[in-house]
Structure 1
Amino acid sequence: MLAAVIVLAVLLVIAICLLAMLALRDRRSTALHQQFGSEYDRAVDQRGNRRDAERDLSERARRHSQLQIKPLDTMQREAFAASWRTVQARFVEAPREAVADADALVRDVMTERGYPMGDFERQSADLSVDHADVVGHYREAHDIRMRDADQAGHGATTEELRAAMVHYRALFDSLLEPAPQTAGTAQR
């Protein structure tokens, strides 16, 4: 009888531990989904399962926490905004060049904010931590620009180039926001 009680107690402890682990995992999943939004879903689709996607997103957040991301001051924001107006006005006469300029301007803002400028996938991953709601715009704009460049300037229609400008603008506006969006970007 005593042995049965001991076995039952051990099984109960194991069950409680398993439930606690499941609750912790669900809480972690919920937190990552809230932080990354549609980027969470993209990572799950890309990785093929939730566990690998969450590992990737957690690694992004960890790596990002080591970066020195800083907000722009008022003068920098105004200067970049003026540059954007120039780029946008250029679109009417030279859409391809304006899209290339928009890409360069976004990269300049990212550099000024402290994002490392490596390969595009790394840039997107780094951006996704603070700008998950608009990193998809960056990917879309980049895809259009690369498709156009691969076709020696004949790969994207004017409408696609216009869409690229809209996508770049969404990221640009988010990058110019005065305050960091997550605790990972708190001024250091």
Structure 2
Amino acid sequence: MDDLTQQIKLCQQCQLRSGCNNVVPGEGNFNAEIMMIGEGPGKNEDLRGKPFVGAAGKFLNELLADIDLKRENVYITNVVKCRPPMNRDPLIEEIEACKEWLNQQILAIKPKLIVLLGRHAMSRFLPNLKISEAHGRAFRREIEGLGVFVFFPVYHPAAALYNGGMRPVLIGDFRKIPKLLKVIETEKE
């Protein structure tokens, strides 16, 4: 994983690299049962070179603590590794440019559960679904070149910062994660 992280930091495959301060490959436990995938780095992430370190990251840490997990227990990354200008949505070609990096991260970590943080992460793996209908539900899917994984879409933590009514929804969805992990483990036995 350290080699992969270094390769990602050297990537120049799209125009996002020229406009960012730091490439943000991801961080966390390389043997994590849970991988969390967001949209892309924001301003704070771009400055620090780490994912989810701003206000949304603080709320993500609270969500993890609520289910007795620490940030160090999971692996956190994004579908794009460089900040889109003005925090705009990542373009399809930018997501495609980072696709192989994300695939390699998933294959290296082999998580039991992939939590998709927001609609952009969800659409990368579960296209044609709406986050409003899919959040808080598990989906077992085979992804070409990756194999079969369990995906669990939730709203992006930033949604709760802009809409306080989203906070209890996110808390409720996150509280399903420990039970879901137990089901996944039972199925593998």
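Every number here is computed from the coordinates shown, using simple stated rules; none is lab data. Bear in mind that the values here come from a model prediction, so they are computed numbers and not experimental data. Cβ atoms are built from the backbone, for glycine too; each structure is taken alone.
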Mean count of other Cβ atoms within 10 Å over residues 25-32 from the coordinates reads 18.6; which among 1, 2: 2
Computed 17.0 for mean count of other Cβ atoms within 10 Å over residues 17-24 - originating structure among 1, 2: 2
Computed 3.2 for distance in nm of label points 7 Å out along Cα→Cβ at positions 41 and 81 - originating structure among 1, 2: 1
Identity of the structure behind 24, 19, 16 (criterion: semi-axes √(5λ) of the Cα gyration tensor in Å, calculated), options 1, 2: 2
Computed -12500 for helix-only ellipticity at 222 nm (-39500 (n - 2.57) for each DSSP H run of 4 or more, over all residues; to 500) - originating structure among 1, 2: 2
